[in-house]
1. Quick check on the output: -15500 is helix-only ellipticity at 222 nm (-39500 (n - 2.57) for each DSSP H run of 4 or more, over all residues; to 500), derived from one of I, II. Which one produced it?
2. For which of I, II does mean count of other Cβ atoms within 10 Å over residues 290-297, calculated from the coordinates, equal 25.1?
3. Which structure, out of I, II, was Rg and Dmax of the Cα atoms in Å, for residues 210-281 alone calculated from, if the result is 19.5, 55?
4. Mean count of other Cβ atoms within 10 Å over residues 18-25 computed as 12.4: which structure among I, II?
5. Which of I, II yields 9.7 for mean projected area of the Cα convex hull in nm², for residues 178-297 alone, as computed?
6. When relative contact order in percent (Cα under 8 Å, 6 or more apart) is compared over structures I, II, which one is greatest?
7. For structures I, II, which has the highest computed value of mean count of other Cβ atoms within 10 Å over residues 266-273?
8. With distance in nm of label points 7 Å out along Cα→Cβ at positions 98 and 130 computed per structure, which member of I, II shows the largest figure?
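The numbers here are math on the coordinates, done by the rules we state, and not lab data. Being a predicted model, the structure only gives us computed values, none of them experimental. Cβ atoms are built from the backbone, for glycine too; each structure is taken alone.
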Structure I
Amino acid sequence: MSGQANPDPLHLQRAGTLQLQALPLALYVHWPWCVRKCPYCDFNSHAAPQQGAPMRAYLHALRADLEAALPLVWGRTVHSVFMGGGTPSLAEPELIAEWLSYLRATLRLAPNAEITLEANPGTFETQRFADYVQAGVTRLSIGVQSFNNQALSQLGRVHNAAQAHAALQEAARVAPTFNLDLMYALPGQDLAACRQDVAEALAHAPPHVSIYQLTIEPNTLFAARPPQLPNDDTAYAMLDAITDATQAAGLGRYEVSAYAKPGHTCWHNTNYWTFGDYLGIGAGAHSKLSFAHRVLRQVRLREPALYMQGATRGQAVAKQHEVNRRDLAFEYMLGALRLKDGVSLTTFTERTGLPTSAIRPALEQAQARGLLVQEGDHLRPSAKGFDFLSDLQAMFLPPESATVE
């Protein structure tokens, strides 16, 4: 697949029916390499070459990609930078320092910008996390997934429990804040084993925990050879145990899969969930950018070598489209309803350009089924709605007969 150039910003500013407010902006940077591909992973990640990933050449491509996209975000303040993957912590701290220095010189980066780096315990060295923080990283996100060595082996992880504990101890020591990624409903896992994983995680007093149920995704090794997973009743019991344990540890569940202490919610992810803007660069990265009268979505070339070739020519985009007016309400609610405290109708109008009448029938249906609570201008999922989130979100799908802009 050959890449495309970014569209003309003047064309994106042409007149239209939507009236959109200026939105907060984030930057996502994708690093596509891992030590090896995990059997459950459907992210754009690739095993690093034996001689080591070509990080320097990839950094050059990232710069070219960003510079080609600058006219789309020129003058806007960037409030967060999220380096995800893949395994960004395969990059040497010196390379991350160079990259962040370049971003500060190129973008209007907010003085208090949240700068997250995803890291795996299998790539951990004692001084490495401190060096990342010295480079400007303000938040480490540690991909632990489990503290059970058998489970880690089944998940294809390259670290063991001892390495996970060591990495978390170092993150707690050197980072301003950190996140711990955990999974549940693992192959062969029972409720007692889940409780043990959560207890070991919370013993590190993490300011933020992301906890995901293992699901079988298409085009993964697990999809081809599915493992035996706990049944739905057991998975629900695990989630109840997780919610109780995190609450007792002072972590509030603010999103379906995210728990945080006060002051430690993830700004970058909350911006996604509330339909803020984000520029995504790197192999396979997604962007969502708003202009005065329209919303643009982009996807970068996915395969790293093709991406690097395209980016250096100013053609890193694989596909792009302006979001149809009929789809905006669903795209907004898909993220916003993940938040336990919900969102305001005012924010809905500001970020979609649509009147609240556009979602009124769906709001009434959701309230009638006990899935949604409206208190004045504010919407939030009920406890039942949180448990049946997919059903609630689907109510905001556009009707098939709706007119496409």
Structure II
Amino acid sequence: MDILLTPGAEEAKAFDLNAIGEDFLENPFPMYKALREHAPIHVNPDGTYFLTRYDDVMTGYRHSDLSSDKKVDFKPKFGDGPLYTHHTTSVVFNDDPYHKRVRKLMAGAFSPRQLAALTPVVEDIIDRMLDDVAEMGSFDAINDYALRLPTEIIADMLGVPEAHRHLMHPYSNLILGALDPIVPPDKLAAGNKAVEDFGALLLDLINHRRKNPDDGTRGEVLAALIFGEEDGEKLTDEELVQNCIFLLNAGHETTASMTGHGLATLLENPGELQRLRDDPTLIEPAVEEFLRLQSPLQIGHRKATKDVPFSSGVIPEGAFIHLCIAGANRDPEVFDDPENVDIGRNPNPQIAFGSGQHICLGNTLGRIEGKIAVGRFVQRFPNMRQTGDKRYHGRAKFRGLESLPMAV
């Protein structure tokens, strides 16, 4: 559990998302608490708005006059390079009708039939990973376990050959890292190259699958994306490539963070760990609690196309809005004793996957992965223990662990 030394009203009102430091990246929750209490609709020095209350964030996700389209806002940051093409083509940063069309075409990859085929694949991968960490005895739960799972799953879904799978984590880090508020030029250049390189690999895979539609292995969904059709339309090559990159980024980062946070949370709360051991059926609400407490995606974004009323004020047309999911998920107006862990929390209306029409397309798969990855780990290793300090990777938009030394 993070120790809360909450800043005061003046510090909250002086908050600048573009001037955050290491202390904030290590533990942003005291500042989110202060903002909820003293400046729930906070105006950053650059004129953007930062929202931390649950009801406001929900309004941000669901109001029809708030746009997800980033074609204008990303141009100054990314120029006309590959990062701009990727982020303005992927389904998450677009409005209807494009969003609705592409989401429908991608939905086949997450249908009940596909998820039923994927679940035993997830179980097999996790069982092999558990065998590996058991043999190691001492290991890093992030690099040796949490990151391996989504890499393998997404690679299987997209049909990425074994020889290229080691590249997927670096690709994801570089592309997602470019979304942070402050990005040095070298990181932007590396992100652009990652989009180019991964895009070229994916285009080769897509062309191969078109010529060999029946060669996919169990759990692969690439064919469903290529050949899926809605009202006579299919995804274009650029839409296929950029949204496959999006699938890697969305599923890779969040699943690894959820798994790592789940293990770390249980290690730091031995009473909750024992509850889960005594009653393995608690794994479902436990995963919801891990998502609430340490939301892998901390901040979403919208732009007001008209004046929009919120709980404590109106945000004007044209304003850029940061939706603080992590702040909303610890709002005491919604969650009882929100800073503490309760793996049986009920109700738990956490919004780590977003809400409204842009809710994460892979949220069901993510929950399946989390339940199996954490649940089987806990049951298999009764002597699991932490052997060193955990370390966060230090990004504002996405929160995850870089290292969690463990032994079993």
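1. Details: I: -11000; II: -15500.
Clearly, the read-out refers to II.
2. Checking each candidate, the match is II.
3. Values: I: 15.8, 42; II: 19.5, 55.
The read-out comes from structure II.
4. II
5. I
6. Ranking I, II on relative contact order in percent (Cα under 8 Å, 6 or more apart), first place is II.
7. I
8. On the way: I: 2.4; II: 4.4.
Greatest value across I, II: structure II.
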